[in-house]
Structure P
Amino acid sequence: LLYAAVVSILVYGVVKYLPVVVNEISQLIKQLTEFYSKPQDNIVFNYIIALLKQYEITTYLNFGMTYLIKYFSDIGSVGLQI
């Protein structure tokens, strides 16, 4: 009975909040794409973008996102095994 209550609370949370999270992430990606596609006249922004390109921050971000996706998919597979 306790297991069923926990599972139903988790399912309710996923059903209610997953669309909100997906919507927020898609808006963030859209805003970032628009921001980087427009030329910037600000010296500070140009300096930050030059630093990001110099240190290849996108590679680290890509690795981090891959790790997070793998982590959450592993949690899902453990949940299915129980």
Structure Q
Amino acid sequence: MAELWAFSGTALVLGLVLTVFAGPVAAWNRRASTKLGRGVAKDSEPSGFLWTAKYLRIVGGVMLVFGVAVLIKGLTSA
């Protein structure tokens, strides 16, 4: 039971951060990847989508939905 609460809490917190702060997180991700010597594609290129705020909002939204689903499962199974 504790695993459900921990998993749900983690998904909700990370999903909220990625959804609300997608722009700064995407910029930090791009800077950090560039400093580490990884080739970062431009936003207009198809492979550059992974570094965009839109991608992080999608991931954050999916995590929020998943976190809520696990939270509901945890609340109803108690």
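Nothing in this text is a laboratory measurement; each read-out follows from the coordinates by a stated rule. Only a predicted model underlies this, so the values are computations on that prediction, with no experimental measurement involved. Cβ atoms are built from the backbone, for glycine too; each structure is taken alone.
Annotations
- Read-out percent of Cα pairs over 20 Å apart, computed value 43, structure in P, Q: Q
- Looking across P, Q, the calculation of distance in nm of label points 7 Å out along Cα→Cβ at positions 28 and 68 that yields 2.5 traces back to Q.
- For -32000 (helix-only ellipticity at 222 nm (-39500 (n - 2.57) for each DSSP H run of 4 or more, over all residues; to 500), calculated) the corresponding structure among P, Q: P
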